[in-house]
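J.: As structure tokens, here come the structures.
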Structure P
Amino acid sequence: MNKVFIFAAACLMSLGATAQQRNFDAVQIKVHQVAPNVYALEGEGGNIGVSVGDDGVLLIDDQFAPLTPKIVDAVKTITDKPIRFLLNTHWHGDHTGGNENLGKMGVIIIAHDNVYKRLSVDQVNLLGKTAALSKVGLPVVTFNDRVVYHINGDEITAYHVPPAHTDGDSFVRFRNANVVHTGDVFASGRYPFIDSTNGGSVKGIVAAIDKLLPELDDFTKVIPGHGPVSTKREVIAYRNMISTVASRVEEMVKQGKTLEQVIAAKPLKEFDAEWGKFRKTDDFIPFVYYGFAPYKPK
């Protein structure tokens, strides 16, 4: 049994196995203030952005379904205003798992057109299978390019970026607070997951970050999809790592090297100490490799 088969089989089983093993009862939702009216919630899954004020609460992403009560309780420690809006940065279950719960609470869900399409049907990617959401968990409002909220004393713009982490990624810019939520296009201090089987691309991530950087200054706070709240400096370091990864793996694919050969060459060894603490290189390289070579499930 070769390594490609082992990887593919493990990926297809991982989501279900992980869900069964995860103990959501033990998860604590940590609240981090990012700006006067902007917070980040850290728990299990993607980081949640929170806008609070007299107009109510806008959430950016919502982690896993079992965590919704804890997330709601965490919001109540910040404000007594109701949750009115939910924006999904992309379709992955660790960012949209609470959609149905929040939809039943009357929260208005907004996302890019492609997020609606992918949440509407069963999905399969290199991390496993995700079941379609019921109608109550689907976005009520979708957009092709951007949508702007005038809420809580700020102008909050969600705008679609070309295929990067997925084909439905959005950045969310808080103009007055000088905060950006990047979804999973940027992951702080870790090798990211690149959903190359559903429109994602390592080169697309580089292109998206290149469009983001001019909007950041030395005081901008960046809420990543995963990892601690960051600054422009961390985003630049991430961009340089991703660009190097893309160049090296693409060249090896052009040379006809197999996934096993690319992994064995250890093309990212100088990055492992900083970026490989959460996801190891051997687990990360396939996401990049299958962005340049066709993925053929065994």
Structure Q
Amino acid sequence: MSAKEAIEKLKSVRIITALVTPFDENGEINFEAFPKLIEDLLAHHTEGFILAGTTAESPTLTHDEELAIFAEVNRIVAGRVPLIAGVGTNDTRDSIEFVKEVAKLGYIDAGLAVTPYYNKPTQEGVYQHFKAIAEASELPIILYNIPGRVVTEIHPETVLHLAQLNNVIAVKECTNTDNIAYLIENAPADFLVYTGEDGLAFHAKALGGQGVISVASHILGDEINEMFNDLEQGKLVNAAAIQRRILPKINALFSSTSPAPIKAVLNHKGYNTGALRLPLVAVTSDEAKIIIEKIEK
């Protein structure tokens, strides 16, 4: 898929769910849990999926496991919504080889490439890293700026510099409203700006952004969809009321390292997403009880 085709496909996509990876009691991927989870997400306004991203515990997924997840989700989704695959690592050469391999699958619409972690590159290094990935194959690339997890930030000017590349089509921006507003104002017209912070979904959309790449949409898809609809229809008071109502729930979902809280809620709801892989651990039973109470309030 070309960059232009991917942009056209994503222009109507406002809610992208960063999908969790279900595990069984032995810590292996529970492929049997995917169909019900995915079908319910689609029924509640998920309009695209991030696969093998942070929420999927990608640092503990093997190469083959990631490819198996891509194949299974593609089988279930069957072309109904776009699929975006996590393709970035802190090794540029490895990222290039993986993005080439994923592009050959033929059913992935774009690749999500995270800022290099641990290496702590300069902004020039960040630019050259993403440029190399974007030029390595025809798979369109979405930048993933999440300094809270990787230390290094993609500065707004670096994002804008990268946005000039033909194959860089969007950013998942996990910083603040100032950066989101600056990018929306100054990026090319066809460059898509998503927030990766659920708590800023209202702000990003109101500022003119595309939408949200979300964890909370696992359980709050209806509310986020209604909020976005109200914003698009000029019903600011109604949209703001929804934001106020769901914000405590979103905060509960990030009260411990993600995806531990959302997995606790999904397990409570019967989706059998299981535990987490070390070094991440599940929330305690007391923490889970508090989280679930806030979600169901």
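J.: Comparing relative contact order in percent (Cα under 8 Å, 6 or more apart) across structures P, Q, which is largest?
T.: The structure with the largest value is Q.
J.: Out of P, Q, which one gives -10000 for helix-only ellipticity at 222 nm (-39500 (n - 2.57) for each DSSP H run of 4 or more, over all residues; to 500) as computed from the coordinates?
T.: P
J.: Now for a separate question. When distance in nm of label points 7 Å out along Cα→Cβ at positions 180 and 196 is calculated, the result is 1.4; to which of the structures P, Q does this value belong?
T.: Considering all the candidates, the number was obtained from Q.
J.: If percent of Cα pairs over 20 Å apart, for residues 44-123 alone is computed to be 24, which of P, Q is the source?
T.: It must be structure P, since only it matches.
J.: Quick check: 25.9 is what I get for mean count of other Cβ atoms within 10 Å over residues 92-99, calculated from one of P, Q. Which structure matches?
T.: For mean count of other Cβ atoms within 10 Å over residues 92-99, the value 25.9 is produced by structure P.
J.: Moving to a separate point now. Comparing FRET efficiency 1/(1 + (r/R0)^6) of positions 220 and 284 (r between Cβ atoms, R0 = 30 Å, to 0.05) across P, Q, which structure shows the greatest value?
T.: Ranking P, Q on FRET efficiency 1/(1 + (r/R0)^6) of positions 220 and 284 (r between Cβ atoms, R0 = 30 Å, to 0.05), first place is Q.
Read-outs: derived from the displayed coordinates by stated rules, not from any lab. Note that the structure is a prediction, hence the values are computed from the model and not measured. Cβ atoms are built from the backbone, for glycine too; each structure is taken alone.
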